[in-house]
Structure 1
């Protein structure tokens, strides 16, 4: 991406070569991956559907939940190339019933399209032959100064419609509360440096960092009304503005719009300098910002949250638009 001075930079953390194995052996922190079958966390690595309890793998250290689909989630599989053109690519994955102990065979796809308006449009789609939770997310780490440039704490973030956030418990699971952000360290209703109040945000197992799901589109306490929706992230839904992320020094800006009800904001709290990325770059804590559009974490166990259970008569659709631009110096 170009700066206001015409300097190009790679703004996404990752590895040079997929054949390195880091994407599949569990040592990549989900760099640039599509995570699923269920992104984020499920409490106690279990859920019950139709009277049957499904036990999942516990894959987050000492914590009792399951994260991003389990030990071998969709980030660790090789997706099939099914379409491509000069402006788009479509990938697909067949997830068999019983994979990571989830019910139902799921046919999933993700399509990436570049537009003439400097947009990257990501469209996710899934169907199933048996009721199962689905919550796909794009897990890119963005650093608008350049992937190798260090901390993003001076970047600015705006979440214009995020009036509430989901607080988490000691197991990193949302408590079920929708908490107002006004006046707190979670208030990004106007542009603010990512690190402006980060020291006020500790979490279970980390200090000073965000790893929380924000409630989008001014839904706030209205989220309960979405809980009985038969179609997840309806195809007819408009992709509403969710976030603006910018780097004042270079002018690089990324705007995100989405149909999803939630946005996980993660300040790469667990990067520790042990990973060598593109060009041999070392990635440290706060080296990138993840802005993951998705359903609410642990929704399958939280009836008041928007529905994430897909049934054979439904279709999962999730659309997110990333628009890139550069603003001039003041």
Structure 2
């Protein structure tokens, strides 16, 4: 039976890039849908792996789109990273910050002394994305880590969506340091639990659903943290990637846009050989996955195909999947 998507949850947590905006442009249906949900009294918060900007700066951007929110409604990986630092080094320690103002601000607010060079003997390095980060910054981080400094990364996102396309993210910069030092950092952002725990504590709830556009960070992170996950198809995840999702990165809900949160969630119904929903039915005939009827490009067909493949417990590369489902 169809039920309102958010009937079971006290709080809606949202990713930013690919969910609410892409670069400087709002995603279709996003702003109007969030406003409608807030008008119904739903608590809405925002979680982002972006560590280059302060929560205040992000709040200002969201307000410029017409959203109503307070600064404390935005949880960044810089905040979660500063909290992690408290667990690995003593209060007031010297910390080398590789990143932007958002990261520097949170590290300072957490009571640490920010230093600029290995000459200042930092006991920890915290690394987050910022367009200004260059080779010298990565080199200083590498030198400090090789001398024993603890290493925290805000996130390991490989890419960042921009209006022009996908650009390298913090994960690529972390990988450069990893290559030099031969070890991996402790990570604060998605898909690790730290940032979700920070958010749940901030909003005083354990009943939440998180909506993102990435399987490997958003969905995996929510699943690890024990909250409901939803993938919206307005960002970087392709239909083919969703069909091939690993068991730990499969969303509880699949959304076309955030507008799907306003109505009843239409879940596929199991059939003898697959699933059906609305005007679409997908079946697994031997090793061949076919759309028996309906539009293969529809969200209905995608939902049915995902559940059919996932239920089969077969690797997608062993199946002959109708190409119209993902092309």
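Quick note: the coordinates plus some simple rules give every number you see, no bench work behind them. Remember, predicted model here, so these are calculated numbers, not experimental data. Cβ atoms are built from the backbone, for glycine too; each structure is taken alone.
For this structure, a couple of remarks:
- helix-only ellipticity at 222 nm (-39500 (n - 2.57) for each DSSP H run of 4 or more, over all residues; to 500) derived as 0 - corresponding label from 1, 2: 1
- Among 1, 2, structure where relative contact order in percent (Cα under 8 Å, 6 or more apart) as derived comes to 22: 1
- Source structure (of 1, 2) for mean count of other Cβ atoms within 10 Å over residues 72-79, computed value 18.5: 1
- In this comparison of 1, 2, the computed figure 20.8 for Kirkwood radius over Cα pairs in Å is attributed to 2.
- Which of 1, 2 yields 1.2 [distance in nm of label points 7 Å out along Cα→Cβ at positions 112 and 288, calculated]: 1
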